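So, here's a batch of structures to check.
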Structure P
Amino acid sequence: MRNTINVNLSKYMDEKTGLLTVREWDNSKIHQSWKINEGRIIVFESNLEDFPANALLLFEDIDEYIEAIKDVRWINCEDFIINHSEDFRKMGFPFS
């Protein structure tokens, strides 16, 4: 039996409304996140080197999200960062 979680999303979500957007030059890896209801973080990630290649992840809060990405080299690479919120930068991003 799967857990069901209610998530309220905006009608339109893109890089401008997101918390973080990271993309490798060849688009083989994409990481995009948004802050949603109740402080949760929703993430779309595409990594052509993995199977399955695409995933939608939900984190309970910003701390759980940061813990998950803080040591991921390509997400923290300045060359691949497309957009990030100023609040995220204040929290120390990029982390590595």
Structure Q
Amino acid sequence: MFNVYETIRQFIDSIFQPPISFLDLAIERLQSVRLVMAQGINLGQYFSVFGDLPSEWQMVITSALASTVLLGTLLTFRSTMRLYYAIKEGVHWW
């Protein structure tokens, strides 16, 4: 006899077989990858160009980077405090 259930199942399996096989292959590849986690970035590779400069220029670049970090920290703090005061004011009148 003609089994409708099996025919529909085979049809659906033939449609979804390529994506399923691709996903199975991706899972297999991801499981085979062995990465060392929590390994820091070696910034020396990126900043080695500045090592060739004279010490005065190195100090200028170091100062510029430090001031950029300081200004970024201050801007973040200012934004956080503005948000805090806005929330505080909103809760006060609520």
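One of P, Q was used to compute helix-only ellipticity at 222 nm (-39500 (n - 2.57) for each DSSP H run of 4 or more, over all residues; to 500), and the answer was -3000. Which one was it?
P
Work out which structure the value 0.45 belongs to, where FRET efficiency 1/(1 + (r/R0)^6) of positions 29 and 61 (r between Cβ atoms, R0 = 41 Å, to 0.05) was derived from one of P, Q.
The correct label is Q.
With Rg/Rh (Cα atoms, Kirkwood Rh) computed per structure, which member of P, Q shows the largest figure?
With respect to Rg/Rh (Cα atoms, Kirkwood Rh), the highest-scoring structure among P, Q is Q.
Please compute Rg/Rh (Cα atoms, Kirkwood Rh), for residues 13-52 alone for structures P, Q and give me the label with the greatest value.
Q
One of P, Q was used to calculate semi-axes √(5λ) of the Cα gyration tensor in Å, for residues 21-76 alone, giving 41, 18, 9; which?
Of the structures listed, the value fits Q.
All of the numbers you see were taken from the coordinates with simple rules; none came from a lab. This one's a predicted model, so the numbers in the text were calculated from it and none came from an experiment. Cβ atoms are built from the backbone, for glycine too; each structure is taken alone.
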